[in-house]
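Next up: some structures, all given as structure tokens.
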Structure P
Amino acid sequence: MQTKKSFNYWQWRVIICSMIGYAMFYFVRKNFSFAIPLIQANYPEITKAQFGAIMSAGGIIYGISKLINGVISDRTNARWHLVLGLSVCVAVNFLFGFSAKLSTALTGAASGPDFIGGFILIMSVLYIVNQIFQGCGFAPCNHLMVNWVPPHELASKMSIWNMSHSIGAFVAAVICGYLTDWQLCFWVPATISLVGVFFIIVTLRDTPKSVGLPELPKVEGEFEEKEGKDNKEFTQFLIHRVFLNPIIWVLAVTDLFVYIVRFAILDWGPSMLQEMGLSPALSGWTVAIFEVAGCLGMLFAGFVSDKLFKSRSQRVCAIEMALVAICLVVLHFIQDWHNPVLFLIVLSLAGFFLYGPQALLGVVASNEVSKKAASSAVGIIGFMSYVSTLITGYPLGKFADTFGWHPIFILMSAVAVIGFVLIVSIWNLKPKSNVQEQ
């Protein structure tokens with residue numbers, strides 16, 4: 001009984017503290033979207049398409065980083081992996097605020113085309129470095145979750161953990177929405193995240209074994225670790241169970257379309273809403289409420305998945321992607337009504353349904369491959385999700401420059417329908433990670 005009580009304490013400590021730690025990564029990532037309108041106000045020569053190109057390049061780098069860090073995370077200590085990533089991101093965000101001074105030092109000009117070119121170059125390099133080390137965030141947290149939470153509880157508890165995405169984006173949106181200086185959009189979140197680095201060091205532990213508790217029981221198909229760590233055997237396990245597994249690729253491509261919709265709203269939402277007539281503060285609150293609705297949606301999706309669908313989370317994902325498409329069609333028709341309350345309600349519903357698949361696709365993958373390869377599987381999914389920035393970055397920025405924001409919701413509803421069709425293809429998939437006796 002004492003061991004069970006101690007395990008429950010540590011399990012919830014890891015869940016809650018890793019949520020807080022990962023939210024800190026969002027503080028020093030999503031702040032960039034809120035800095036864009038303020039930077040453009042100071043430097044109108046910089047176009048949306050240029051910012052979109054920066055986000056596209058950074059997004060692809062982040063996706064590659066998630067893939068690489070996913071494989072690394074299955075064999076490393078999650079706590080120190082997180083500390084490394086967040087520390088570098090904090091340092092980079094402090095440097096972001098000095099971009100103008102760095103451009104002047106580089107080009108010898110305080111204004112004009114050379115200065116703007118240097119400014120964009122410095123922003124691009126810093127953004128890419130930031131995205132590389134942002135990849136040290138999710139994979140270690142997924143490693144923690146699958147080592148502390150058994151498969152039959154993973155959907156509901158991972159949905160709770162996934163609120164960290166929305167909590168981080170919500171708080172960052174509210175704080176940055178009230179900042180009137182673009183430098184502060186980088187310096188304030190970086191200062192908060194610096195505290196988060198020390199929080200992670202103090203509160204997190206990698207596995208139950210590291211605090212003297214028994215590991216979770218093995219599951220069907222789990223890699224049997226031998227003394228001396230047979231890396232060649234583990235590599236073969238990864239190749240066949242993860243990289244050549246068609247189920248993982250269906251989940252990954254589905255997540256691509258989930259993230260196209262999500263980033264269209266998060267990355268361009270502040271600019272779009274302000275051009276529709278909302279103040280910077282109100283646009284910040286609107287995006288933040290979208291995230292809050294997403295939090296509630298993740299909790300609902302995880303509970304329904306474990307309790308009603310017997311952990312067949314892909315069924316919940318399919319239903320919710322269809323509902324997202326409907327919400328987006330409705331948003332297209334009501335955006336001209338100039339009714340902010342109605343618009344916010346429907347946008348919140350879209351967030352409620354969208355964040356269920358975001359949370360659960362990784363759960364399906366983790367249960368498919370077992371905890372020994374779960375981070376590698378979500379690394380593939382994470383990589384594909386950030387391929388979405390090839391669409392939501394430069395192309396969407398160019399689309400907005402050319403046609404405005406009006407048709408965007410119909411375009412995104414079509415994207416949601418494609419995601420629905422893909423995930424429906426594995427409707428009858430049975431979870432393989434059934435707990436076995438040791």
Structure Q
Amino acid sequence: MIGVESPEDSSRPDVSVLQLLESARPVARLEPLPEPLPLPEPVFPQHPELLGRDNFVEHDFRQQRKWSAPHIYRSMRGWMFPWMKSRLLPGEFQPIIAYLFTEWKCNLDCHYCWAFDNRVKGMTEEVARRSIDWLHDTPCRVLALMGGEPLLRPQFAHKVVYYAAKKGFWPYVSTNARLLRPDVIDRLADAGMATFNFAVDVVDEKPGLPKALTPIRPFFEYLVKKQFSYGYSVFFNINITRRNLEDVRQLTEIAHEYGIATDYHINESPLMDQPDFKHADNNDTFIHKEDWPAVDELVHWLVEKKRQGYKMPNSAARLLEMTEFMRGKVQEWNCRAGQNTLIIRTDGTLAPCFPMYNVSHDWGTIEKPRFDSQELRTMKRDCQPHCFSTLNHIVAYCYNDARVIRWLLQQAVRGFQGVTGSME
């Protein structure tokens with residue numbers, strides 16, 4: 001567990017939240033349609049002029065990237081317009097970001113990760129299509145393909161991205177990139193992928209930390225070069241554990257060299273009991289008390305790099321809060337899970353957030369959500385102090401109108417060319 005060596009401590013919510021989630025009503029199941037509704041077959045290539053290993057738009061990674069008007073509008077349509085709708089429309093359930101778990105299987109076994117079970121079947125085309133159609137009737141326009149590893153079935157991911165992009169969504173994928181071959185990159189980018197969330201923890205593979213850059217360095221080189229042809233973006237998603245502190249520094253410098261952003265997480269033990277988690281006991285990645293000084297030093301180094309202009313979605317204040325969180329302290333942060341963010345499981349059932357994926361509680365299904373505002377508030381009172389969700393915190397940070405308007409005005413002055421930064 002974070003900051004401790006015993007699995008029985010304050011890193012888990014109080015029992016009251018567990019009692020709340022043990023609902024008497026049966027968990028909903030998505031009813032199948034009388035006739036299957038598959039995803040349409042993608043047209044490929046839509047942009048044949050962009051294909052090819054030697055077809056790169058030359059760009060100096062040290063220079064500020066210039067975004068075209070269509071790319072700026074696409075980002076606004078994905079993020080800004082849905083946020084505005086969510087503030088104006090009645091009711092608390094106004095999603096702007098949905099995490100579509102197309103897989104719950106994974107090709108790697110990171111010792112800190114409980115988020116996979118290789119016995120679970122992946123999402124069907126019908127569930128994916130119905131999910132996208134349902135979300136289209138809400139403000140939501142950001143669709144994140146999640147897992148497990150969402151590229152275990154690259155043809156399926158291609159279909160999802162193609163259909164979502166045609167419906168006006170801003171798709172991104174969170175991947176360990178082991179399967180992100182050049183042909184997969186071309187297909188996803190051609191279909192309309194907006195962002196590749198490249199999860200990597202170490203430069204060279206270590207026992208228990210297989211998400212390494214070196215084995216897939218050619219894929220990474222192709223990905224970062226091709227972004228200027230297709231117009232997508234790339235960022236490193238790095239998990240800080242007790243065994244990769246120097247790797248975090250190296251990966252940060254590599255990302256800076258290539259002009260891409262870095263997003264950081266502090267290693268967390270599962271918020272809820274996860275029966276399929278193989279490494280719950282004696283985990284060699286969890287942060288212990290004796291690691292605190294080294295983690296403190298790393299976090300302050302990251303804050304200094306951010307102040308030097310390194311691209312990081314995390315605010316400096318949020319990075320510094322990592323040092324408090326690992327000591328068992330976290331402040332109220334206005335979690336918006338189940339209101340403006342949600343997850344769609346492989347079977348089409350819903351949950352408010354990633355830690356609740358395996359909780360047997362009825363939050364409804366696509367087309368029939370059952371998020372109760374009072375119930376969510378009661379749940380978050382217990383679970384929020386034990387959770388350090390990076391993206392949900394960023395979303396929560398956005399639900400301050402004055403802050404967002406001020407940030408948008410600053411971006412407008414710069415021609416919306418620097419939108420990779422945080423709202424500081």
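A value of 0.97 was computed for Rg/Rh (Cα atoms, Kirkwood Rh); which of P, Q is the source structure?
P
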For P(r) over Cα pairs in 10 Å bins from 0, in percent, for residues 81-328 alone, the calculated result is 6, 20, 31, 25, 12, 4, 0, so let me know which of P, Q that is. P
Determine which structure produced the value 23 for relative contact order in percent (Cα under 8 Å, 6 or more apart), calculated from the coordinates; the candidates are P, Q. Q
Which structure, out of P, Q, was distance in nm of label points 7 Å out along Cα→Cβ at positions 337 and 393 derived from, given a value of 1.4? Q
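Can you rank P, Q by Cα Rg over 2.2 N^0.38 Å, for residues 41-104 alone and just name the one with the largest value? Could the numbers behind the result be given before it?
Values: P: 1.48; Q: 1.68.
For this comparison of Cα Rg over 2.2 N^0.38 Å, for residues 41-104 alone, the top structure is Q.
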Where is Kirkwood radius over Cα pairs in Å, for residues 97-184 alone largest, in which of P, Q? P
One of P, Q was used to compute helix-only ellipticity at 222 nm (-39500 (n - 2.57) for each DSSP H run of 4 or more, over all residues; to 500), and the result was -10000. Which label is that? Q
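Every number in this text was worked out from the coordinates using simple rules, so none of it is lab data. Computed from a prediction, not measured in an experiment: that's the story for all the values here. Cβ atoms are built from the backbone, for glycine too; each structure is taken alone.
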